[in-house]
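None of the figures in this text is laboratory data; all of them are computed from the coordinates on show. This one's a predicted model, so the numbers in the text were calculated from it and none came from an experiment. Cβ atoms are built from the backbone, for glycine too; each structure is taken alone.
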Structure 1
Amino acid sequence: MGTIVPRRRKDGSTAFMAQIRLARDGQIFRETKTFERKQAAAAWLEKREAELSVPGGVERARAGDPTLAEVIETYISSAKSFGRTKAQVLRSIKSYPLAEMRCSKIGSPDIITFANQLSAGRQPQTVQNYLSHLGAIFAIARPAWGFPLDQQAMRDAFTVAKRLELTSKSTKRDRRPTVAEVERLVAYFAERGRRRPDAAPMPAIIAFALFSTRRQEEITRITWADLDVDGKCVVVRDMKHPGQKIGNDIRCDLPQPALDVIATMPRVDARIFPYDAGSISAAFTRACKVLGIDDLHFHDLRHEGVSRLFEMGMTIPHVAAVSGHRSWESLKRYTHLRQSGDKWATLAALCS
């Protein structure tokens, strides 16, 4: 009654989709689940077939009491779009025992057990992130699809996890790259560019990230059509925002050094920087490791760019016009910086 079908992914790996097809009372009941390993798919088939074979098993499944894993798949397939990190987190949750439980059986203690499992090898901030993404599913499962997930159980679990210090809010990073570190990175990537002319122009991308304060995903989405050279601004498509990922298009000012970097880019694509955001981040991380630069992320260039603007004496409204921050409150942590001029004045020329 069950079959396992290999499925080739875009990245070349193979997944195994377990399928169950049953005829009951003139109707066809279907259930599928995808696994990384064929053995896991076979084990799930054996377990699920046993559950469905007991009296009323199929009827209960039809009545709308799926496993949490099935609800996660429904949520993923129903959402118009959400970030790559959220999708990865939700799919990771499916590998835990909690995901095999029926919705009606999941209570606060089960979620706390899951949080404890997550905490092994993870920071409380990461556990908080996992539970937040899972909480979004609990919030809409019943009103959207009639699945019996108890939202109060999730609220209680959040409270308990916080009291047990399993979760905590993310701390603000204050890591800033030094001029020497960026110069070493630029030299490293310049040498790589001489050996591999087809590689992404990381020196220019690094300089643009710092001067424009743009995130890596935003950099790779900017098109020539979005650019207004005369107005010294650019339309940033789908800018990151807690409540709106798609269609959040914001016009941001571009400081002259950022425009100078763009002027060095050839028009070979509709996008100014036609490269993959994930590859840019990975290349940056690898270079830092090779050069022995500790705890520096590509995103730190954005924070440094914002700090630079304040150090040059710009006001909060002016900085927000460049960074795209909707709330000036989030920029206040930078305002204690003392004006010290532009220590990055030579970076654009160095990266051209």
Structure 2
Amino acid sequence: MMTCHRGSVALRFEYISKYIGSFEASTVRVGLYSDHLRKDGQVGTGTSKYIYYLTKELRDLAVDVVPLHKGENPENVDVLHDPHAPWNAPLRPRLPLVITIHDLAPATCPEYFDRWVRFLFLRKMRWFARRAGWIIADSNRSSQVVKTWMRPNVPVSVVPLGVESKFREVESVPPPRPYIAQVGVHRKIKEPWTTLHAFEAIADRVPQDLHFVGERPPWLKPLESYVASRPALMDRVKFVWPGEDGLPSLYNRTSLVVHPCPEEGFGFVPLEALACGAHVLARAPAVREILGPYGCYFDDSTSLPGKMLECLSDGARGTPRERSTQAHLFTFRRMAEQTLAVYEEAVQ
């Protein structure tokens, strides 16, 4: 768990400072598997956001980044990097390979994945964990899980991700009706049913509505049907998507952001919410590292209704400015610098 002080948090990032002076002169050429970038003009979240900002910041550091497609095995770069292992790198890479393992949810939370996905993911991950020259994890939690499940014989470096500058605390006009928000419902592991049932249990005791924020996948239809069949919910549960540019305003106006996902490699959503000064209630161990003393936490679905009531009653920890400051300790520039340090080590 991270400490509460700015300097201590920075130290826990495992920052490799001895290479910082050489970044401007770096001649390393990186082959970065980039198929997970969104192609609709949006940055996206998850892996797409990671690749987008890693590429941008590395190039700002004068690093030559060569986008690669899945399976490419070039010889005209110095190091290969699969930012979404184990799906992109060739089985037998010709050059030093760095892989990023965001989480091992198919191992730690198998109930959200079918048997074939679990088998294929873990089998391929073990293959690459033994053949990569270096492993990057987003958090101490992910690093510990990787070491436990994969038992790699190569170094594992913790390189936290960052938060975009647009996520800031600003003065906002209160919404017509106060609301609780869950942002991100595109995968079952994000647990929108947990949030819905918790809200249903407390709806008659709070003035807030519940907003599910994000693009709506087909598997969410049963949840939408459930809401439509409950008179107490149909007018109070909304499905909204303001677009990427609308998220900062949404975070600035919400009473509480609930993030019930049990496993994250890092946690963009709760960090971005905190960067806007929002009150965040989360579950995943990795998220507790980044929110530190300014987040609120729960351990299982049965405790969520009571915890939501407690958060709405007691208010957030610290001031909005303190919460935003905590979030902005995490920068994409630092992420790129640390990643470049890993590349420099991997090619030696």
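Taking Cα extents along the principal axes in Å from the coordinates of each of 1, 2, which one would give 76, 45, 39? Mind dumping the intermediate values first?
Working: 1: 76, 45, 39; 2: 62, 44, 37.
The correct label is 1.
With distance in nm of label points 7 Å out along Cα→Cβ at positions 50 and 162 derived from the coordinates and found to be 1.6, which of 1, 2 does the value describe?
The read-out was computed on structure 2.
Here mean count of other Cβ atoms within 10 Å over residues 114-121 has been calculated and equals 12.1, so which of 1, 2 was it run on?
2
When helix-only ellipticity at 222 nm (-39500 (n - 2.57) for each DSSP H run of 4 or more, over all residues; to 500) is calculated, the result is -14000; to which of the structures 1, 2 does this value belong? Walk me through the numbers on the way to the answer.
Details: 1: -14000; 2: -11000.
Of the options listed, only 1 reproduces it.
Computing relative contact order in percent (Cα under 8 Å, 6 or more apart) for each of 1, 2, which one ends up highest?
Answer by largest value of relative contact order in percent (Cα under 8 Å, 6 or more apart): 2.
Where does the value 0.05 come from, among 1, 2, when FRET efficiency 1/(1 + (r/R0)^6) of positions 58 and 178 (r between Cβ atoms, R0 = 35 Å, to 0.05) is the thing being computed?
1
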